Structure 1
Amino acid sequence: MGQRLEPFDDWTAYAEPLDAGRWAVDFAAGGKTVLSVLVDLPGGRVLAVEAP
C-alpha cells in the first residue's frame, strides 16, 4: 500500500466501520480516491486493495 501512496504528498484517509470488525478505508488526494482497502481488524489482515 505504501508504494501506491508514494506519488501523493497530501493524501487523507477516510475509514468506515462495516460488519464483523471489518473496515473500509479510502485514501484520497486531490479530491479523488487513489486507493481503497478492506481491513479485517480482529484477524489483523488486509482483505482487499483496489486502486480505482
Structure 2
Amino acid sequence: MGLGLMLALSAVAIIGAVVLYGGPTQLDRAWGFLVAIVAASLAVSAIHLFDG
C-alpha cells in the first residue's frame, strides 16, 4: 500500500511542479508550489509509515 500511495502522490507532485513552472500568473505558480511541496511531503510520509 505504501509504494502505491507514494507513487500516486509523486505523480501529483510532478503535476504541481509543472504548474509551478508553466503557470500563467504568479498565483497559479504559488498554488503549483503548494501542491508540489505538500504532495511530496505526504509521499515521503506514506512510504515511511506504511513500509516500515
Quiz item: Given structures 1, 2, which gives the highest value for relative contact order in percent (Cα under 8 Å, 6 or more apart)?
Solution: 2
Quiz item: Which of 1, 2 yields -1000 for helix-only ellipticity at 222 nm (-39500 (n - 2.57) for each DSSP H run of 4 or more, over all residues; to 500), as computed?
Solution: 1
Practice problem: For structures 1, 2, calculate Cα Rg over 2.2 N^0.38 Å and state which one comes out highest. | Solution: 2
Quiz item: So mean count of other Cβ atoms within 10 Å over residues 6-13, computed for just one structure, reads 16.2; which one of 1, 2 is that?
Solution: 2
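Quick note: the coordinates plus some simple rules give every number you see, no bench work behind them. Keep in mind the model is a prediction, meaning the values are calculated, not measured. Cβ atoms are built from the backbone, for glycine too; each structure is taken alone.
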